[in-house]
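Below, each structure is written out as structure tokens.
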Structure I
Amino acid sequence: MTATLTIEPAHPEAARPLIEASHRLMQALFPAESNHYLSLDALAGPDVRFLIARDGDTVLGCGALKLCDGYGEVKSMFTAPDGRGRGIAAAILTRLEAEARAANLPCLRLETGDLLYEAHRLYARHGFDLRGPFGDYTDDPRSLFMEKRL
């Protein structure tokens, strides 16, 4: 991570190119029924805390916390290819966890694709454990579900 990197709340529009790149990647890797990403409009909702990672004027990463009944859900984690390997995703995830703690949520949960091995490693390093489906999710061989108690 560089000294100029900042993690800050933002409107999802600030990260539109990243969100669109993430959606294209998910569409290329997984069938439609296995994609559970949120639209830009949903990411701007009152129940979502959206964060960006910025180096100067360049947005290099994003992530969101969706406030749910009894937990927070990590959504829309994505780092630009030229920002990878700099600790950006870890910094965003750490800040999302702080947001969840500030909201007095007992745990964080997430769904991620079975082929997203770098994401699996990131979440495991941050204390997430495998669990079954939650909320409106159903069992899907293309999905991994994880949780971290706070």
Structure II
Amino acid sequence: MDKIIIQQQDFDLSTEIALVKNSHSNIGAVVSFVGFVRDLDESPIQKMTLEHYPGMTEKALKSIVDQAKKRWSMGNTTIIHRVGDLNINDQIVLVITSSKHRHFAFESCEFIMDYLKTQAPFWKKEHTQNKSEWVKAKSSDKSQKNRWE
């Protein structure tokens, strides 16, 4: 069973990997990605606020997982994405994929992250000492997603 959760509280990588790994006896590989709030060199960030569209966001994430499962033979998948105010080095997102084969687990995890960055309705606002500003979509994220098409 796939797990897709939007939450304010932090998550524990080891716990989530164990849940995915122990869900099937034929899993040969588990791949995970954790994204963090990072500081930008040109304008130091004090915190980041993440917002989402409840209901719509979960539906978009489920659609992304469904697309991945059509491409690769996969076991269970976990996506946990945090919202609210986050500080530098806080965890933002966790994606875990599992498969009988490592190749499928690696590719599906990367695919899900590339699509999540461009297709899931999340909004980020960066707060610096002098201003707060919504983060614009990056063309590099779109290019990463387009390579799967």
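Where a number appears in this text, it was derived from the coordinates with a stated rule and is not lab data. Treat the numbers as computed from the prediction; the structure is a model and nothing was measured. Cβ atoms are built from the backbone, for glycine too; each structure is taken alone.
A few points about this structure:
- For -8500 (helix-only ellipticity at 222 nm (-39500 (n - 2.57) for each DSSP H run of 4 or more, over all residues; to 500), calculated) the corresponding structure among I, II: I
- Taking distance in nm of label points 7 Å out along Cα→Cβ at positions 25 and 121 as the measure, the highest value among I, II is held by II.
- At a computed 21 (relative contact order in percent (Cα under 8 Å, 6 or more apart)), which of I, II: I
- Comparing Rg/Rh (Cα atoms, Kirkwood Rh) across structures I, II, the highest figure is found for II.
- In terms of distance in nm of label points 7 Å out along Cα→Cβ at positions 9 and 57, the structure with the greatest value among I, II is I.
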